[in-house]
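Alright, structures below, take your time with them.
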Structure 1
Amino acid sequence: MEKELTSKNTPAQQMLGSFAPMLVQLTDDVLFGDVWERPELSKRDRCLATVSALIALHRPDQLRFHLRYAQEHGMTREELIEVITHLAFYAGWPSSMTAILIAKEVLAVDDGQPG
């Protein structure tokens, strides 16, 4: 029996449903249930590390989620733009250009300015 998807489901459940239940379980229970809950780093610091790694490794699909997640955990739009700019010199220009275009889309605010 397939589990019904609702807005209360985790992002992994919403994205994968019952297609890859073990990957959903590992994502929910181990990654976000254990690793992200360890007290040695704040969630804000984990977000900074994760966003940086995703930019450096050129993982745009995962970056979309983690930019939003970083904002939920206290990182500002300006800080995230600065991280992307800084990483242009360490992770490569193409990776940062891809990341900044994603950030422009994901972090857009209605301030009268494009993206």
Structure 2
Amino acid sequence: MKSIRIVRRGLGRPRTRPARAMADKAYSSRANRRYLRRRGIKAVIPAKRDQQANRQKLGSKGGRPPAFDRERYKERNTVERCVNKLRQHRAVATRDDKRELIYQGTLDVASIRIWLRPPVT
């Protein structure tokens, strides 16, 4: 998370805090949620079944279940599929380019090829 930099269009330093963090069930630990909460980032992470069962077993002492936005989580699936399509191109998957600008061009060419590909029927 320390390497995130969202460049602003105008003046000012880049943003370092995203609005939301989307992850799968593997990242639903208390430590991860606590870290995001401390930084003011909303977590869109589903809870594991065993975590839900343990919380319910404790009854009222188990606490409130963590918030989960199902619609936002669906957006994560779209991004995952896009990344997987891009990785089908060897140059994108292996990251052979040394310079960032050249790698960005490789991503652009792969995106254009995906976009121009005829739809599967």
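Assorted remarks:
- Calculated for structures 1, 2, FRET efficiency 1/(1 + (r/R0)^6) of positions 12 and 52 (r between Cβ atoms, R0 = 41 Å, to 0.05) is largest in 1.
- Which entry (1, 2) yields the derived value 1.9 for distance in nm of label points 7 Å out along Cα→Cβ at positions 76 and 100: 1
- Mean count of other Cβ atoms within 10 Å over residues 44-51 - highest-scoring structure of 1, 2: 1
- Test item: Cα extents along the principal axes in Å calculated as 55, 47, 24, pick one of 1, 2: 2
- With respect to relative contact order in percent (Cα under 8 Å, 6 or more apart), the largest value across structures 1, 2 is given by 1.
Throughout, read-outs are computed from the coordinates displayed, never taken from laboratory work. All of these numbers come straight from a predicted model, not from anything done at the bench. Cβ atoms are built from the backbone, for glycine too; each structure is taken alone.
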